[in-house]
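Following this line, the structures themselves.
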Structure I
Amino acid sequence: MKILIVGSFQWEMYAPAFYNAWKDMGHEVERVDYNDYRFKRKTPLSSFLNRLQSRFHYGFYLGKYNRDIIAKVKDFNPDFVFLYRCYHVYGSTVATLREQTVVFSYNNDDPFSGVPSGSYYRYYFEDARYCHLNYVYRKRNVEDFKAIEINNTKVLLPYFRKASNYPIDVEKDIPLAFLGHFENDGRDKFIYELKQAGIPVVVYGDEHWLKAPLYEEIKDVVFPAKRGKEYNETINRTRVCLVFFSKLNHDTYTRRCFEIPAAKCVMLSEFTDDMNELFPENECAVYFRNMEELINKSSYLLKNLQETERIAHKAYNRVLELGGSEYDRCQQIIEEYHNIRVTR
């Protein structure tokens, strides 16, 4: 099968994960990388123009980007095009592609959140009206799309990457950790209260933690984010991994919820119905609903290592049973392609 992926190939967990998985599955895969259409010179002007293009979708290279996508489809003649987080592809471009092949889109952010702005997603919404199927990250977006009379949407769950998220034999010398970004939703308060309760908690996150209201009180347990192999190694070294959900994106699960069990680590997560359905409570994950539960359950898990190991093992089996890898998501898309092809 011939597949064209369009998107940014800057981050390995996004478009490259699908590109590599489809190649490994034996398909002929080509790409159009948005990053090839940015100013390369490291000057203040180039930086400004790149921000203008990325944020507001005005730029010198965008016309060529769209023309090259159309030309690539004409030359490569793919069975389908997969638009991964494409915010710079014109609706007219997708309308042209639709005449030649099947077009899917996928976006892991919430385009109805208003962040960073409503206009940021204007081309994405235009594209959605021409795509054969729009994959969304969260269930609520299916209803959001219906409200604007776009009915061809389905959920594509997040995933772990087989080559990056897996168990390794290391000492679990980190008792409790959160590996993730800061969002001003009270998560710094949770870290503060854990620290005050004497729970040995650490955070590995980006520079946005500097903006946390309680940063001065927790800065001694906040460390730089882990990337690449260090990310997987750190999860493996951790006895219990905390999970907080983005309130800006209205998340009820996240990619980390598949990466943590894939590394045979226990999740201590905010409770949601979706998470409990994916990973049943006290069998495949442990959940907290308030500060008191978080502190009590953290203490319990760290004192009862056999129970922690039992849950970690069941979580690992569960994520495999669910089909939680990028290969599983790629296979879902291929199966959907065959369904669409029959009805075209």
Structure II
Amino acid sequence: MPYEKPWLSVDEQLALLTQRGLRIDNHAAASACLERIGYYRLSGYMYAFRQRSGDYCPLPKRVNNRKTDRIVLDEFRAGSSFQDCIELYVFDKKLRSAMLDALERIEIAIRVDIAHLLGKRDTFAYLSLNEFHDSFARRRSGKDKSEHEKWLEKQQGLIDRSREDFIIHNKNKTGLPLAIWIACEVWDFGAMSTIFKYMKQEDQDEISSRYGISNGRIFSTWLETFNYIRNVCAHHNRLWNRNIEKIPKLPPAKDVPWVTSFLDKSGNANSRCFLELMMLSHVLKRINPNSSWSARIAVHLKSFPNLDAVGLNLAGMGAPKGWEKLLTQ
């Protein structure tokens, strides 16, 4: 099909938004924002301000067994302004930055945990299939490589691309393979979470128990979710009201009391990012009990723009009632 939407100048973009009911108080400032950020990046935030019909959209796609949304109209809700959209964009930008800060600390800590535990038994443990669950070596039907072979290729690529002095030094001094406690320093979050996923159950449990999660298989789903969030943040994508595709499993409430606020599957709390904020806070408190990250996140959430007039608030990111006490306890 031919592409029918025409190219629009910035002034034409603003005229279109105005025509659809978005208030623009400062034309020059709005123009500068569109030139700096781009119409379609901002449109992800403008989407939340658009009117919805009363009927559900008859789409076959579902999210968490729920119909995706009501039909979204082109027109904006009464009272919506361009400045509101920018404030929401800035709020989300700062939220992503804070989450990347937490994810960095978690990635580093768990890389060390994995390398220390496996390296004690075998300097090159990542090469030994005896150290992992059988599924790591299994070739799925129609696949020419196992997950282990694909993981080793990814790690080799990370080593080859690394310009870190200690990697170059060890490659020159001892050659390949690198000891696991050296190689782990090039793992990205995806490589780290994948190797954890295929570790033996008792090894998973030993590491996860350090973070207050007795079941390592549950903790593995947390790491997969963290990796998903990390990719969203690293690519500067909208986060605050995104439906999280990698929904983690939750530990029993007797082990982690705060999960009781997320056990009701009827709402959207489990598919929005406040749950991930709770998970990050939980893990960070085990890495560093004196961390102020949770308190700083609470301060940021309280800075959410005043958008009650258009029906937007922290509930859109899955924050339950009493969220501040829950996050900072």
Quick one: FRET efficiency 1/(1 + (r/R0)^6) of positions 119 and 183 (r between Cβ atoms, R0 = 25 Å, to 0.05) came out at 1.00 when computed from one of I, II, so which one is it? II
Given -13000 as the derived value for helix-only ellipticity at 222 nm (-39500 (n - 2.57) for each DSSP H run of 4 or more, over all residues; to 500), which of the supplied structures I, II does it correspond to? I
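As an exercise: percent of Cα pairs over 30 Å apart, calculated from one structure in I, II, equals 47. Which structure is it?
II
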Quick one: mean count of other Cβ atoms within 10 Å over residues 7-14 came out at 16.9 when computed from one of I, II, so which one is it? I
A value of 0.35 was derived for FRET efficiency 1/(1 + (r/R0)^6) of positions 39 and 271 (r between Cβ atoms, R0 = 41 Å, to 0.05); which structure in I, II was it taken from? I
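Where a number appears in this text, it was derived from the coordinates with a stated rule and is not lab data. The structure presented is a predicted model; accordingly, all values stated were derived computationally and were not measured. Cβ atoms are built from the backbone, for glycine too; each structure is taken alone.
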